[in-house]
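Please treat every number below as a calculation from the coordinates, not as lab data. Quick caveat: nothing in here was measured; it's all calculated off a predicted structure. Cβ atoms are built from the backbone, for glycine too; each structure is taken alone.
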Structure I
Amino acid sequence: MKIAQIAPPMESVPPRLYGGTERIVSYLTEELVAQGHDVTLFASGDSITRAKLVASCPQALRLNPAVRDPIPYYMMMLSKVRRAAAEFDILHFHIDQFHFPLFEEIAARTITTIHGRQDLPDLQNLYTGFPNMQLVSISEAQRRPLTGGAPFAATVYHGLPRDLLAPSLIPRGGYLAFLGRISPEKRVDRAIAIARAVGVPIKIAAKIDRVDEEYFRAEIEPLLDQPGVDYIGEIDDRKKSRFLSDARALLFPINWPEPFGLVMIEAMACGTPVLAFEAGAVREIIDEGVTGHIVRSVEEGVCKIGAVMALDRGRVRRRFEERFTATRMANDYVKVYQALIGAEARPQPGWEPAEAASVAEPVAAVH
């Protein structure tokens with residue numbers, strides 16, 4: 001199958017540091033190539049891939065101080081995708097909804113994975129206006145705010161390469177871990193409160209976006225001076241494996257409708273159990289009492305963290321292998337691709353079809 005993967009140019013694929021969407025695009029692209037598909041990746045020029053790379057810009061926009069407005073680079077990338085669209089059986093977009101007007105006439109050969117929150121009030125109108133643009137959600141919870149409906153073809157959970165992160169059955173660090181962003185919705189203050197209450201050190205590996213710098217200085221920075229609190233900043237994938245494997249547990253104390261929560265399965269891949277707050281997709285990802293526990297308050301978290309740290313780390317890792325590998329994710333997406341091709345395998349006006357691919361029965365949801 002000839003597949004185009006279209007990634008946000010904000011980060012490289014895979015990202016050097018933080019970047020959940022670009023990381024998933026990388027895992028999916030490399031697994032599809034390994035399975036024998038002909039894949040072209042539209043991404044920043046500093047991306048690394050075994051697929052054919054079409055550079056949308058020389059380097060990731062977030063790391064380029066000369067870039068002030070990312071929109072022109074998205075437009076130039078979409079122009080390249082449109083000119084090459086006839087070469088592909090499927091065009092798989094990961095850039096929110098920027099492409100809808102340009103590709104509506106070949107909607108039958110496009111799929112869009114929605115990576116962000118869907119509780120924003122104007123999105124329902126957008127999906128109503130583009131009813132043929134097929135969507136993939138990354139959890140069932142992500143869809144719930146769209147009470148008026150949206151053209152979802154499937155739900156596909158994220159996955160990681162099986163051997164990307166090394167599991168550890170004995171955590172050598174003796175600390176609790178927080179990994180992600182420092183922002184109001186991620187609530188690192190809750191993580192610090194839980195760790196301090198139970199007397200276990202906490203290490204915080206997190207980035208700070210510009211929009212959250214004031215919040216960090218006012219709300220979080222004063223908490224970092226307390227005993228047992230270690231802020232180590234943003235880390236790369238090489239350091240992430242050791243950071244998570246050595247942790248006794250991961251704290252995921254969110255208070256927003258998290259569409260998935262990639263860090264939870266990264267911890268599970270390391271054998272590290274998770275204490276997560278009830279929100280968004282958490283109940284779809286965490287198997288209660290197997291890979292972690294789910295709580296609704298700091299006080300409940302303090303009571304449950306001992307049980308989380310006592311969970312069988314080998315069982316945590318096995319559940320990751322059962323549910324959240326990149327191979328499973330790629331297989332699920334291939335089913336979606338085949339279902340779309342099988343349903344709409346006919347030329348579209350003004351476009352030349354790519355070589356026919358295999359056909360499968362349409363799917364309503366894939367997990």
Structure II
Amino acid sequence: MNGLDSVIRDAGAAAYAAYGSSADANVRYLTRFRTTDPVIYVAKPGERGMIVVPQMEHERAVRESIAAVATRADAGYLEYIKAGESRWRATAHVIADLAGGPVLVPATFPLALARELETFHPVVLDGAGSVEGMRAVKTPEEIERIRSVQRAAEAAIDRGITLIRSSAPRAGVLCRDGAPLTSEAVRTAMHTVLLAHGCRGVDTIVSCGPETALPHNTGSGPLLENEPIVIDIFPRDELSGYYADMTRTVVKGEPSPEIREMYDAVRDAKTLAAAEVRAGAAGADLYNAVVEFFRDRGYESDTRGFIHSLGHGVGLEVHEEPSLGPRGGALAVGNVVTIEPGLYYPGTGGVRLEDMGAVTETDFDRFTQYEEELTL
């Protein structure tokens with residue numbers, strides 16, 4: 001972690017420390033270790049980072065982690081606990097012993113732990129999110145992992161769209177096998193496909209009709225004929241921890257003229273933005289170009305219309321740096337980002353399309369290969 005070395009030195013610290021389970025993306029990134037129990041991570045310039053784990057996790061950590069490994073007993077944690085210290089105090093003692101001086105910590109560092117640690121050494125806050133910045137630039141290996149998850153996402157969304165395509169309307173409700181086809185049924189079918197690919201879906205969106213005007217409404221109940229259905233799937237690979245993210249909007253039947261026009265505008269906005277992605281392009285500039293494009297088509301970008309950012313980074317979190325929003329900075333080679341323009345109007349509905357890919361020196365290496373087809 002040579003990049004972390006310079007961050008530590010620039011902060012005037014002796015070491016960098018993090019604490020948490022692998023649900024904390026920074027901990028997962030720095031250790032490459034998957035665990036539900038919190039671990040201590042300490043890195044000093046010029047040295048290999050170290051994680052402190054429970055005894056029961058020691059052998060697995062040695063096999064899996066890129067960091068050096070010590071048990072809680074090795075690090076003295078259990079002796080501090082036996083001496084009557086609290087969990088936070090004992091943990092702070094271990095970090096202080098390993099760091100040997102001022103400690104740089106992330107913004108997500110537990111406050112109780114920081115307060116205890118301050119009694120031993122100065123605690124310096126990494127307000128710039130240095131590890132998040134490191135995570136934003138993916139290695140070729142990380143890119144291939146994300147690309148693999150995208151294939152799973154496409155297999156799952158294809159299952160969902162196939163169910164919708166094969167449905168038949170009955171009094172305006174889409175039905176299969178004599179029963180209404182629901183958001184829940186489509187979501188379950190998609191999640192089953194993800195599980196077969198070693199991935200897991202949570203809060204997958206299958207919204208229909210008026211629900212689609214709310215971008216993150218997960219959807220419920222029967223799906224309807226002639227109404228927009230927004231499917232947004234963002235699975236995570238259970239082994240690697242990496243995400244993918246994609247969205248398609250479809251209609252079984254005949255969409256309203258308003259929805260068809262919105263769809264054409266969103267599709268063209270996505271094409272416009274993708275053509276401008278390259279290293280050095282500013283996320284804010286891409287966002288503003290889409291705002292202007294929608295304005296020329298007669299759509300707002302305020303409380304209605306285009307009401308969210310153009311995209312975001314994807315990695316060990318489904319939403320991470322960089323941003324393709326109003327404050328988005330320059331993109332870099334190795335960023336993996338989404339491009340997801342959308343339009344939302346209460347009483348009419350919503351349309352969103354989303355692709356994901358990597359930033360290169362000259363363009364957008366699009367991972368998403370799934371078709372775009374409004375009417376089924």
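Using distance in nm of label points 7 Å out along Cα→Cβ at positions 86 and 222 as the calculated read-out, with 5.6 as its value, let me know the right label among I, II.
Going label by label, the one that fits is II.
The value 13 for relative contact order in percent (Cα under 8 Å, 6 or more apart) was derived from one model only; which of I, II is it?
Details: I: 17; II: 13.
Derived from the structure labelled II.
Once distance in nm of label points 7 Å out along Cα→Cβ at positions 38 and 206 is calculated for all of I, II, which comes out largest?
Biggest value here belongs to I.
Figure out for me which of the structures I, II the number 3.0 belongs to, where distance in nm of label points 7 Å out along Cα→Cβ at positions 22 and 342 was derived from the coordinates.
Derived from II, not from the others.
With distance in nm of label points 7 Å out along Cα→Cβ at positions 14 and 150 computed per structure, which member of I, II shows the largest figure? If you can, show how the numbers build up before the last one.
Values: I: 2.7; II: 4.5.
Once distance in nm of label points 7 Å out along Cα→Cβ at positions 14 and 150 is worked out for each structure, II has the highest.
When Kirkwood radius over Cα pairs in Å is calculated for each of the structures I, II, which structure yields the highest value?
The structure with the largest value is II.
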